[in-house]
1. Have a look at I, II and say which one yields 31, 20, 12 for semi-axes √(5λ) of the Cα gyration tensor in Å, for residues 84-219 alone, as calculated.
2. As an exercise: Rg and Dmax of the Cα atoms in Å, calculated from one structure in I, II, equals 25.4, 88. Which structure is it?
3. With mean count of other Cβ atoms within 10 Å over residues 52-59 coming out at 14.1, pick the structure among I, II it was computed from.
4. Thinking only about distance in nm of label points 7 Å out along Cα→Cβ at positions 44 and 76, which of I, II has the largest value?
5. From I, II, which structure was log10 I(q)/I(0) by the Debye sum over Cα atoms at q = 0.14 Å⁻¹, for residues 148-307 alone = -0.91 calculated on?
6. Using FRET efficiency 1/(1 + (r/R0)^6) of positions 260 and 372 (r between Cβ atoms, R0 = 41 Å, to 0.05) for the comparison, can you identify which of I, II gives the largest number?
7. Ranked by distance in nm of label points 7 Å out along Cα→Cβ at positions 132 and 188, which of I, II sits at the highest value?
8. Any idea which of I, II comes out highest on distance in nm of label points 7 Å out along Cα→Cβ at positions 28 and 364?
Structure I
Amino acid sequence: MMVFARPVTPAEPALNRRLLRVFVALFLVGAILRAVICFGTVGRVHPDEHQQYLEQAHRLVYGYGCTFWEQHYGVRHPLYPALLAVPLMGLKELGVTDPFVRAGVLRWLVALLALAASARFAWEFHRRGDSMAALILMAVTSLSSDVAYAQSHPLTEIAASVPFLLALVWLDRRPFVAGCLLGLPFAVRFQTAILIACVVPLAWWGNGFRLAGAFARLSAGLVLTLACMGLGDWMIFGEWFHTPIAYVRANFVDGVADYCGVEPWYQYFLWIGGGRWTGFALMSVLFVAGAWREWRLAVMLVVFVAVHTALSHKEARFLLPVAPLALALMAVGLSRFYHAASESMRVSLAHAALPALLLLSAIRAGAIEWEQDPFRATAVLLAEAGKLRDVTGVAVCGPTYCDCGNYFYLSRDLPLATHWTGEFQALIEEKDWLAGRMNYLICGDDVAARFAPWSPRAVMSRYGYTLYRLQRESERNTWPETAAIK
């Protein structure tokens with residue numbers, strides 16, 4: 001009962017030692033690269049990365065934070081924010097208060113777990129007699145700037161891939177553990193149910209369509225994890241499996257998923273190709289060559305992509321859970337071509353492979369947007385506002401609450417308001433609320449002019465936004481008439 005094409009093939013001890021040293025070296029380089037990204041950038045791939053995970057972990061640890069419609073509907077299982085809250089609680093106990101350090105630690109931990117799971121997945125190909133595929137997969141995973149960038153963002157797509165890859169590795173040796181791990185991705189990200197629905201029939205087929213033995217242990221582990229997930233929903237929401245039910249209801253019955261991100265069925269292929277169709281054709285050849293042998297892994301990937309292609313709401317990040325499978329299939333394909341080449345050609349390929357990978361990674365690094373504003377700007381300015389002794393509240397005008405650093409970076413239990421551009425006037429007209437609670441403002445220079453009657457004084461500017469101190473009601477004799485500031 002396994003999903004790999006080859007059985008375990010004992011390798012020579014000398015080869016094991018040499019390859020293990022290479023794997024360790026690549027892992028360390030990959031870990032350092034991810035540390036530079038996590039601690040050196042204030043970026044995000046998608047608003048969910050911050051508002052649904054980091055912000056909610058902060059709320060669990062500190063007791064305050066922003067909530068969003070997902071929390072109001074109960075469509076997110078609390079497992080992943082709770083897991084992130086564990087190291088965040090440890091940082092709190094250690095007295096680490098800098099929000100950028102805390103964010104860097106959380107991001108790096110997720111990146112290291114993703115890298116470790118990918119490394120173990122790559123090593124499995126060596127255990128099954130394809131050391132070249134294992135080495136290629138490990139090198140690409142560790143050194144590719146695209147992979148490092150993706151793994152350095154704590155999205156559920158990245159987090160869900162960790163237990164999923166380990167479940168595939170241990171499927172034939174520890175089926176009960178594999179079953180427990182197979183259920184975890186579903187609690188982290190519900191779309192991984194597609195992968196679970198592929199693994200279970202393949203495992204049953206590998207067990208000779210018998211329900212007993214290894215398949216029974218796999219099923220027991222899976223049921224146990226899912227039951228614990230359902231119990232958690234019952235304890236928090238009062239309903240078994242409330243979060244996946246609410247997720248389906250909100251996205252497919254109420255149509256929330258169709259409000260934005262609606263793309264044609266072929267959009268994923270346009271994103272993958274990225275206009276570089278020669279490279280896409282080469283990757284396709286390698287993918288088919290790898291899928292010809294590792295057809296079970298290919299089935300999982302194809303089914304997952306096909307289902308997402310059929311759904312109207314599309315985002316490039318949705319395919320990240322199966323990215324390790326795609327890389328593995330291309331690595332297997334390249335290994336097959338390598339072994340089919342002549343000995344002289346193999347030597348040339350071996351000498352050119354690492355420099356070519358490093359060059360490609362450097363070129364891609366220059367094309368990646370490592371920092372995103374206004375998220376970075378609001379995060380930096382909110383962190384500075386949180387350090388001020390006289391701050392009693394902060395208003396952020398311009399960025400939406402989805403694009404704002406929020407309480408994770410403010411790190412103070414104070415009133416925080418974010419407003420759409422069209423709501424500036426509504427904010428200004430609430431002068432009693434503004435005067436009594438908000439005395440700092442984050443906005444662009446064009447927006448600050450609307451608050452001229454409050455004599456905004458610039459404190460600091462970053463990335464096109466400025467932190468202003470507003471004159472409070474107790475500091476002035478009269479308030480201006482609303483008409484004067486329209």
Structure II
Amino acid sequence: MVKASSEGMAAEPGSPQTGSEGVHATLPLFPGFRSKILPILVAYWIIGVALASASGSGMPLVIAGWLTPTTIMLWPVGRGSGLRYTEYRSPWFIGSVASMAGVPITVYLLISTPMSDAWAKHFLIAFLIAVVIGLFGVETAHTRAFGKPVKMFFRPDLILGNNRILAGGLAAMAIGMKFMFTDAAPGDVPHGNWYAFFGIIALGLYQLIPLRGLTKMRMSLGRIINGRSSTGVTILKELWLIGGISLMLFFAHNFFGGVTPFTRNVLAGSTPGSLIMVASAALIILLRSAYKKRIGDPFIKETVAQSLVKDAILVVGMTAYFYGYIAVMVDHFPRTPNLGPNLPLTLIGLTLYVWGVLLLLPVRAWARQQAKKPVIEQMLSVVLPSLDPERRKAALRNMLSGLCTLPERQLERIVRLQFSALQQLSDALRGTLLASQMEALSELPEEARLRMMKTMDKVMMAT
């Protein structure tokens with residue numbers, strides 16, 4: 001196992017290099033985390049817990065929950081690398097992180113709004129989900145939002161946009177369907193509860209955005225270095241996704257009802273609804289795991305069409321999962337859309353649902369493509385140089401083998417991105433990586449080697 005040092009959660013020198021852990025022998029997970037950032041985070045939570053206990057309100061916990069990732073993501077981590085702050089933290093990224101302050105502000109307004117003003121509450125919950133969590137995450141996903149590579153493994157700008165789009169899309173679908181299919185008064189009007197919303201943040205959004213994003217980065221790197229992918233691990237990752245969504249749903253239901261979680265039972269129960277949830281969860285886990293295995297590695301070769309198929313499975317499965325959960329919440333099956341005097345609720349819900357689908361399908365597929373260039377830059381300038389020569393060559397061989405399975409046009413695009421990233425490196429580092437790449441190429445089957453070399457020559461000639 002990797003032993004974290006007191007500075008940057010990095011492995012001790014001389015640690016064995018196995019899988020993604022080998023990178024941490026020379027590459028910190030997050031420089032300065034233990035010595036500089038962690039004491040500040042501990043202070044946040046001590047103050048938050050003390051104020052929550054004294055006031056009997058969960059608001060201080062929500063504020064601490066917002067300050068924690070904000071501090072981590074905006075910390076001047078590149079100072080030790082001699083980079084200016086705006087070189088590795090773009091204005092687009094800073095703006096997206098700052099926009100998360102809208103979460104506690106909007107929740108405060110929602111809770112403060114009287115129940116008699118139902119439409120104001122409807123507007124605020126829709127604004128929170130569609131704009132604050134969803135739309136403002138899109139700005140972090142385009143190429144201008146990514147900064148220069150930094151000598152660290154955990155780069156928040158590489159995971160924030162994609163995973164915030166995921167969380168925003170799923171939340172929009174879930175709450176949209178709640179508006180469409182829940183007409184039991186006052187279930188359609190969010191009362192609000194600070195402790196419930198803290199649960200949404202700590203056990204829902206934290207799982208879907210930073211923790212799952214970091215884990216995916218480590219697993220992807222480990223697969224590239226080792227040249228293998230475990231079906232069991234892929235299934236566990238999908239199960240983790242379902243778990244995070246389920247926790248978010250549970251606390252959201254408490255939030256709508258204005259109930260402090262675990263103080264009373266808020267789920268009516270429904271056997272058909274429970275069966276739909278289990279069946280749809282199994283569908284998502286098995287189909288997405290199988291499809292991800294079919295796509296293979298490296299992850300940078302995933303096409304737009306493959307992204308759409310992968311997330312279409314998620315959208316279809318989650319639609320059924322949310323429908324089943326609504327039945328579990330109110331104990332009535334089947335559920336029918338609100339009509340008559342409650343038709344406006346269906347229209348609000350349908351709008352949110354469509355927005356969630358747009359985020360999860362075309363927008364997220366676009367976001368993955370946008371992230372390819374900065375991921376390749378980080379891989380070439382930071383991750384691969386941190387490996388010993390043999391592991392660097394093995395990683396490059398596994399990457400090249402996977403890329404050789406691409407159609408010509410897609411292969412040429414990835415090679416062009418790689419060539420562009422190499423031009424940003426120093427002469428010495430570029431020479432080292434090119435030497436390792438030539439060694440890796442020499443170990444490929446002849447057909448794959450010649451095809452890759454032909455594509456490289458074509459890209460270099462056109463530059």
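1. Details: I: 31, 20, 12; II: 32, 15, 12.
For semi-axes √(5λ) of the Cα gyration tensor in Å, for residues 84-219 alone, the value 31, 20, 12 is produced by structure I.
2. Details: I: 25.4, 88; II: 23.6, 73.
Here the read-out was taken from I.
3. Values: I: 24.2; II: 14.1.
Structure II accounts for this read-out.
4. Details: I: 0.9; II: 1.9.
By distance in nm of label points 7 Å out along Cα→Cβ at positions 44 and 76, the leading structure of I, II is II.
5. Numbers: I: -0.91; II: -0.84.
Going through each structure in turn, the value belongs to I.
6. Values: I: 1.00; II: 0.40.
Greatest value across I, II: structure I.
7. Details: I: 3.2; II: 2.3.
For this comparison of distance in nm of label points 7 Å out along Cα→Cβ at positions 132 and 188, the top structure is I.
8. On the way: I: 2.4; II: 3.3.
Once distance in nm of label points 7 Å out along Cα→Cβ at positions 28 and 364 is tallied for I, II, the winner is II.
We did not get these values from a lab; they are worked out from the coordinates using the rules stated. Predicted model, so just to flag it, every value in this text is computed and none were measured. Cβ atoms are built from the backbone, for glycine too; each structure is taken alone.
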